[in-house]
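**Q** Presented below are the structures under discussion, each in the form of structure tokens.
Read-outs throughout are calculated quantities, based only on the coordinates presented, and are distinct from any laboratory measurement. Model, not experiment: these values are computed from the prediction. Cβ atoms are built from the backbone, for glycine too; each structure is taken alone.
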Structure P
Amino acid sequence: MKKFMAYLVIGMFFAHLLWAEDAMTILQRVDSVTNAPRNKKVEFKMELISKNEKSIRKGISYETNDERRYLKFTAPASIRGIGFLSLPGDLMYIYLPSFRKVRRIATSVRNTNFAGTDFTYDELSTFRYSKKYTPELLKTTDSTWVLKLKPKKQKDYAYLIMYVDKNTYIPLRIEFYDRGGGLWKVLEQGSIKKIKNYSIPTVLSMEDLKKKHKTVMYIEKIEVDINLPDNVFTKRYLRRG
């Protein structure tokens, strides 16, 4: 009986290791699919939705698969020129036309929302989930894997629940839970299109359940694997671009 129990414990231990390995493999594939294009140029429309109000914004973004991203609003006039730049090494910058200065975003404020949207600076930056989170496979359905992601470093979110489509490896839904275990925010990605053999979501919705506010981003035009100059991802271009 003692030997049986010992074998059972050992078996459960190795099963847990294989379970964890499968979860990491899935998450790494998610990162690979998300960052598959060498670069992207995107023209987008954003809808900011609250209970009593809806506003429209437009903008442009550039992104590379080596974790560089540039985003700037082009309309309406009241926010035109506000820009964001994310670079490897966790470097982030914001440009506010009213101050005519590029300012580095401190680590302490990266979990705050960007320019009234429901996306934080961290969520707008390009990164790989497998670098920043430890995954656990919670459940498998016919169409999805459900992963629990625990941050490797302390964040405002205690953990994330990610629903990964088995066919495309795109996370269709990500739930963000606060430190008390309550559901805080929900990101949904849909209207997936094939562009040069890449699967790319063209509608992204981030809802803050506490604030009862939602930001929906519609990709109106996208180009991938284009000739994108390196000077796009500089503070100088952020100021004038």
Structure Q
Amino acid sequence: MLETHTIFDGEQSDAASSHRVTDIKEAVRDRNRVNIYVDDKFYCSLDISQVVDYGIKVGRELSAEDLADLKRASDFGKFYGRALEYVLMRPHSTKEIRDYLKRKTLDKKVRTKNPKTGEYQTKTRQGYDSSLVPLVLERLEQHGYLDDERFARVWAENRHAKKGISNRKLREELAEKGISKDIVDAVLQDGARDEREELRKVIARKANRYADRQKLMQYLVRQGFNYSDVSEELSTFSSEGA
């Protein structure tokens, strides 16, 4: 977790402090952040809670070390905000979240339009500091957003409810998302999944796409269903269709 502290009061500052907070304004794009002006120039933006944690107010004197702390706090707040948007979109595994954060530390080429000339130019948008990744992950965990077991159960329930899936395929999908074998085993043991029912769902959904029964059978086996189960369910399906 990013450690916060109250920057020393003006009365406690010494002669080495040569910077002063001259203004604090509400950010235009994000009402939950404020812009901090130091020596009459924009310096960084902070979450409102960070302003309180760091004791920032107009007139506060800051050392070079204080300014560096504020800049890192600002970067952390922005990075955590992006991460929060990502995790709230839909459930994600810890691996997915970690991979997302790592991608955000990479520099990115962006094409922008000059409002005066109308010409486009390519600029490099700097990624977030990679040392902030574990701090963001820690904050997400503290707020309950890193829960692989909960993610695995939601994933399994959705796959079961919508399309049907074999246990083997489900294991493969969860493994790709970084879910441990122990968690997958627990989810499959506790769930009320029936392999035959899942197979019937897939057959009903895919039957019209395969005029050749043999190809449909091969597809179902590749999806992880048992060959004898596939053969029996296809025979039943064909009989009912007739």
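**Q** When volume of the Cα convex hull per residue in Å³, for residues 130-209 alone is compared over structures P, Q, which one is greatest?
**A** Largest one: structure Q.
**Q** With relative contact order in percent (Cα under 8 Å, 6 or more apart) computed per structure, which member of P, Q shows the largest figure?
**A** P
**Q** helix-only ellipticity at 222 nm (-39500 (n - 2.57) for each DSSP H run of 4 or more, over all residues; to 500) computed as -16000: which structure among P, Q? Write out the running numbers ahead of the final one.
**A** Numbers: P: -6000; Q: -16000.
Among P, Q, the structure yielding -16000 for helix-only ellipticity at 222 nm (-39500 (n - 2.57) for each DSSP H run of 4 or more, over all residues; to 500) is Q.
**Q** Oh, and also: Using the calculated result 3.6 for distance in nm of label points 7 Å out along Cα→Cβ at positions 138 and 170, pick out the matching structure from P, Q.
**A** The read-out comes from structure Q.
**Q** Right, something else. From P, Q, which structure was Rg and Dmax of the Cα atoms in Å = 19.8, 76 calculated on?
**A** Matching structure: P.
**Q** From P, Q, which structure was mean projected area of the Cα convex hull in nm², for residues 122-177 alone = 4.0 calculated on?
**A** On the way: P: 4.0; Q: 6.7.
Source structure for this number: P.
**Q** Kindly point out which one of P, Q the value 3.6 was derived from, the read-out being distance in nm of label points 7 Å out along Cα→Cβ at positions 82 and 146. Walk me through the numbers before you get to the answer.
**A** Values: P: 3.6; Q: 1.8.
The read-out was computed on structure P.
**Q** While we're here: Assuming 5.3 is distance in nm of label points 7 Å out along Cα→Cβ at positions 74 and 202 as calculated from a single structure, say which of P, Q it is.
**A** Working through the options, I get structure Q.
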